[in-house]
Structure P
Amino acid sequence: MKLQGLKIAISASDAPDRARLGLPEHEVDRVVLTLCTTIVREGAEVLYAGNLAPDQYTFKIFRHLAGAYASRSATPPFQHIVPEPIARRSGFDALHAALRENVAVAQTRICIGGHLVRVRASNAALLIGEANPGRRTVEDEAGWEAWLASHPVIDPYTAYTVARAAVTAEADARIAIGGKLGVTDNAADRYEGAIPGIFEEAIMTLEADKPLIALGAYGGAARDLAIALEVLDRGERVPRGDQQDGYAEAVDRAAALGRRIPDAVRPALSALANDDRAEAISHAVVEAVLSWRGATGPIA
């Protein structure tokens, strides 16, 4: 297995401009789930920070991985991180139901107070923490609210940054697809945090000299990221209206880190940046990660 022992982070969400590129939503789902399958088959774990909505990628990924991979290893193949703002707006019942469903295939941790805290469902309760004596048993909404209240609230901008940094520290590589553009006249396209999550995670990954692969064919921030890194031509940018503060800065910060991409890997990244074939992408991503990790180093 080519990725044995590695952790591959996936930054994924639907792209606001996807339809303008002629791609239906199910194509984004297909490539994300195909990537997850390939990553796990090659011996790696999937790292993903996201919410607990049943129609979003957290549920899509662990439902896809459930059963076929749950019994292959003592370590679950899906490592799920819940940022503090998402945890604070999640009720006890919804969180418990989600954790009961993913128990066989995912390990969930909440990023709170600057730490990653394990949480899992056991019968009708939530077990918070790794082991006794520090483990906390929470049995209802009041207990959940009390546990949350025991941690000082971090402002959302900082909280998302802390969670993204925690995932980046654990990850051995990152794949980016889709992502919000922050177009101001589209309420559904507003991102949370100082800059778009796709860009913040990409910047952290490059600063850590870890492989970063931007799949730009599906649009969104990942397409702009591929352009900023000069693995996709600037003429491929999809026009849009005014964007939230911080977006242009994020593009510039990513562009300044493009020199960290090893020369030997650039042709593979360019090929991946505008490829929309799920199966071909998944296998090429594995080879690109290995090539980057085997390179002598980034450009000085």
Structure Q
Amino acid sequence: MRLDLNLIAVLEAIMLERNVTRAASSLAMSQPAVSNALRRARRLTKDQLFLKTATGVQPTARMVAMWPDLHRSLTAIRASFAPDEFDPASDATSFRIAVTDSLAMEGVSEITLKLQAASPRARVSFAVHTHEGSLEGIDRGTLDCAVGMFASLPREMHVRSLQTDRYVCVMRGGHDLADCLTLDRFTAAAHVLATPSALERGLVDGWLSLTGRTRTIAVVVNHFADAMKIVSRSDLITCVPLGFFNGPWRTIADGRDLVVCELPFETEKLLYKLIWHERLQQHPAHQWFRALVTDACGSSFDGQLVGEAPLVGTT
């Protein structure tokens, strides 16, 4: 049976959208035409390729195995025919990016607004960032790039530094620990941990373990904003990047009285990075988009609390 290359584009669209209707829209095809193409691909591979779910479809093991080579090949073919330059004012390109939670509240809106202003025909899709999820998405081609903290990267990944930050401890005003946050008091307190991966350990726990100590995690949430809301109304405490407190939280604090303290043990600086795969390194549209993301998420933030007295020290 002859291979119809149009089928590959259809499979790619379904894989990226995880929904046949949205895939048809992205391809400017009718849904029956996409469904017919999928039936032909199933006959060709002797596999279902996609299974129905409550919200769309999910790939079979065969489709997951095919995907890296399939997407990589299409990317190479498109690059061969792509123009040497990208005109943001007239070209229509779709970008897919994951942004870490501590930067997402400002970064997502900044990226979107800058993209709409400079390239009104372009489209951007945002994904939830986790370390493993973003690396896998970039490798498979379901993501074009990601913003986060990456300690180590595969050799085929490119990286650009965006900004630095540091963790601080946050609690409600009037908390017993606000004036004297020692290591003993920190570890004895009940904490809220914010982590998108739902793991019950974070960077702070890794640093704390170097002192031979652990802390009590009472609550695990997926977003820093949720952690901040909880501690503002309870005796729980949390650790967040200072840049998040200075930026997004101030727009939603709603008058809540919060105290920010230095952590009572040695920590490392946080370094936010933009990463992407080698296959998109020379792509004009993606080079332009990465510059836009750098402008939106890069910062000269120096780790100081904005508009407030210095942080409460440790004793």
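Nothing in this text is a laboratory measurement; each read-out follows from the coordinates by a stated rule. All of these numbers come straight from a predicted model, not from anything done at the bench. Cβ atoms are built from the backbone, for glycine too; each structure is taken alone.
Hey, distance in nm of label points 7 Å out along Cα→Cβ at positions 125 and 189 derived from one of P, Q reads 4.1; which structure?
It was calculated from structure Q.
Tell me which structure, out of P, Q, gives 1.05 once Rg/Rh (Cα atoms, Kirkwood Rh) is calculated.
Working: P: 0.96; Q: 1.05.
Label of the source structure: Q.
Kindly point out which one of P, Q the value 3.8 was derived from, the read-out being distance in nm of label points 7 Å out along Cα→Cβ at positions 109 and 277. Could you put the intermediate results ahead of the total?
Values: P: 3.8; Q: 3.3.
Clearly, the read-out refers to P.
Computing distance in nm of label points 7 Å out along Cα→Cβ at positions 5 and 37 for each of P, Q, which one ends up highest? Please list the in-between numbers first.
Details: P: 2.8; Q: 1.4.
If we compare distance in nm of label points 7 Å out along Cα→Cβ at positions 5 and 37 over P, Q, the biggest value is for P.
On mean count of other Cβ atoms within 10 Å over residues 173-180, which of the structures labelled P, Q is highest?
Working: P: 26.8; Q: 13.8.
Greatest value across P, Q: structure P.
For which of P, Q does mean count of other Cβ atoms within 10 Å over residues 213-220, calculated from the coordinates, equal 14.5?
Working: P: 27.4; Q: 14.5.
Considering all the candidates, the number was obtained from Q.
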